[in-house]
Structure 1
């Protein structure tokens, strides 16, 4: 385990201050957004910050839980599948570090509506997003 001296200072990103890596989002692609939103509304004892028939967004502490209607991915687009999002201090730098460590990228860093993100597949196939 690294010493506390090796943990970088906090940085500011769209989610506020973060240290080296912080879980900031869970995206779940579901068949029935209203039903799942009702479940999570009860579980979290909170209304979504936004919702409609195809999407609902909850905030649990600093983690955004996104319920998105399952749909077909656009050719060459991001896959419509469950994934975790981790805020990092510098998406491009962390991306390069992971590639240098032999990790296979899924999508190189790019700018999206929500900010800059890159995607990797974990060794067991899960999609992981790095965002800044």
Structure 2
């Protein structure tokens, strides 16, 4: 039983005899493998805010990751890095950046003016290692 797993062939190809290039999907294809998914809330206070949140990922290498931001209660998330000049989505000017190393994922939030803003941050850490 060497030829097992899930396969979906492209139109016109028999899934039982298709080569890898003739498949739309195979469980042998490399894919992102989620280690951790976290949603947390952060508040940017009225005035000037410059704060960095750091989350330990528990891996000894630099993993792939994705980060998103949303207003609390909204039904849409935006990919980070994110810049809002204060007229698009959020009440104040926001600049949100993120980076990762062999220990931590860091998210830097900078806010200017507007009013207090509470945000949902959602991030995913993957087992997949980023190439160096």
Structure 3
């Protein structure tokens, strides 16, 4: 490896997440690589640790923020974990990032790579309303 760049960090993140899975399972916690930075010969990634509740769900800081702040975005705390469809894919609401003004709602792909995407709150509200009508 000659340098650490965006693609290198993405590859490392996937492999580190895979390596963390058995440890997370052993301790019944959630371990995941978060954001990072890189530059030339070095880089860093955050590792997030969260306790799992009795039902197996993870209440990380984004999920806690959603439960607390959802009404300010026209949503309900009970919408956490709810599925909606957008652009032909199904997503599950997993949290909220209040500092992300345009795209504060975090949702994870239900199928595929389970990647997390950011959505505008109005878009999510509309998609949840569509699901209620269906």
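One of 1, 2, 3 was used to compute relative contact order in percent (Cα under 8 Å, 6 or more apart), and the answer was 33. Which one was it? This figure was derived from 2. Calculated for structures 1, 2, 3, distance in nm of label points 7 Å out along Cα→Cβ at positions 21 and 45 is largest in 2. Taking 3.8 as the value of distance in nm of label points 7 Å out along Cα→Cβ at positions 69 and 101 derived from one of the structures shown (1, 2, 3), identify that structure. Among 1, 2, 3, the structure yielding 3.8 for distance in nm of label points 7 Å out along Cα→Cβ at positions 69 and 101 is 1.
Can you tell which of 1, 2, 3 yields -5000 when helix-only ellipticity at 222 nm (-39500 (n - 2.57) for each DSSP H run of 4 or more, over all residues; to 500) is derived from it? Could you put the intermediate results ahead of the total?
Values: 1: -5000; 2: 0; 3: -10500.
Derived from the structure labelled 1.
Each reported figure results from applying straightforward, stated rules to the coordinates on display, with no laboratory input. From a predicted model like this one, the values you see are computed outputs, not experimental measurements. Cβ atoms are built from the backbone, for glycine too; each structure is taken alone.
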